[in-house]
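Structures are listed in the sections that come next.
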Structure 1
Amino acid sequence: MGRIAYQHNYKLSSNHSQSWTLLVQLSSAHDQLIAEMENLDRLTLGPTPELGEITTGRWRISQASLRRRSLASTVFGFLAGRLDGQELARVKQVQSADQEMMRRSANHVGKWTARTICEDWKGYCQASRDIRLHMKAHILLEKQSLYPLLELLAERGI
């Protein structure tokens with residue numbers, strides 16, 4: 001459990017445990033979301049692009065985030081039924097942080113509509129960078145907290 005899990009590249013293996021499958025799926029969702037955030041980062045570093053590019057970039061992040069959130073919810077439920085004590089408390093802290101991230105993201109999307117983005121491109125770029133920093137920090141929290149727990153259960157064949 002002392003591994004630096006967030007540096008691993010998880011792939012399907014002969015370990016067919018439910019925890020290993022969830023770990024592979026969550027890792028893939030994290031990778032996809034990071035790739036979509038990097039794409040939007042490239043867009044917000046330059047001059048105002050076509051609105052369609054921004055809309056597509058935001059939609060892709062939204063879809064990747066939804067996939068990550070859905071898998072995280074499944075992982076929370078899976079772990080909650082198998083852990084107790086400090087490990088369970090840690091899972092609940094990550095779950096609470098996930099809910100806060102969802103509220104923060106919803107506020108961002110609500111504030112930065114197509115109209116407000118066009119009216120204040122620089123402001124949007126900064127707000128977009130800020131929300132992506134929070135998202136990356138949350139992904140790191142999930143990697144550092146959930147991956148080791150899933151690995152431990154996978155080693156037990158659970």
Structure 2
Amino acid sequence: MNDSEGLLDLLGANTVAFRAESISVTWAASEEERAVDERLQISLRVTTEPRDDELKPFTDRFGEGWVTLIALKGEYQHNDDGQPVIGILGRRNDEIIVRVLVSPTYLVGLSATATRFAGAPIRISVWPYKKLSEWNGEDWLHVRHCEVTVGSINLSKMN
């Protein structure tokens with residue numbers, strides 16, 4: 001990748017953004033091998049935010065999907081290039097499926113924030129290692145970055 005491609009990626013050329021349409025927070029505890037296994041998971045039903053650039057075919061094709069945030073156990077896996085993989089992006093039928101591993105502390109904080117500000121817009125941005133515009137939809141892409149924004153402030157005019 002040359003410097004201009006790296007700059008475009010930093011500016012979001014390979015980042016897909018989703019708007020959450022609904023959210024589900026699930027907590028479960030079970031006994032496994034004489035220890036309690038506690039799990040927190042957040043699932044978001046999402047729609048893809050349209051684009052007018054090289055990602056337009058992707059956002060036109062995949063308008064809906066699911067983003068699931070799962071508590072990380074242990075350490076992140078690494079891809080063949082030694083880069084940390086925080087999640088995966090794939091498809092099921094015509095829907096995008098994204099699974100992201102999150103620190104358990106951050107997952108608890110996000111679940112509290114999302115339920116406290118119920119009705120606030122939630123936006124999820126995902127940036128995979130490989131180009132989405134070149135993705136054939138057949139394999140799973142490794143995710144390098146994920147950002148979740150709850151709520152927004154719009155200032156129309158400052159005096």
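Here, each number is a calculation from the coordinates, and none is a lab measurement. Computed from a predicted model, the values in this text were never measured in an experiment. Cβ atoms are built from the backbone, for glycine too; each structure is taken alone.
Descriptive notes on the structure:
- Structure responsible for -28000, with helix-only ellipticity at 222 nm (-39500 (n - 2.57) for each DSSP H run of 4 or more, over all residues; to 500) calculated and labels 1, 2 on offer: 1
- Among 1, 2, which structure scores highest (criterion: FRET efficiency 1/(1 + (r/R0)^6) of positions 114 and 130 (r between Cβ atoms, R0 = 25 Å, to 0.05)): 1
- Parent structure of the calculated result 44, given that relative contact order in percent (Cα under 8 Å, 6 or more apart) is the read-out and 1, 2 the choices: 1
- The maximum of distance in nm of label points 7 Å out along Cα→Cβ at positions 42 and 106 over structures 1, 2, that is, the highest value, falls on 1.
- Structure (1, 2) behind the derived value 0.45 of FRET efficiency 1/(1 + (r/R0)^6) of positions 58 and 82 (r between Cβ atoms, R0 = 35 Å, to 0.05): 1
- Distance in nm of label points 7 Å out along Cα→Cβ at positions 26 and 66 from the coordinates reads 0.7; which among 1, 2: 2
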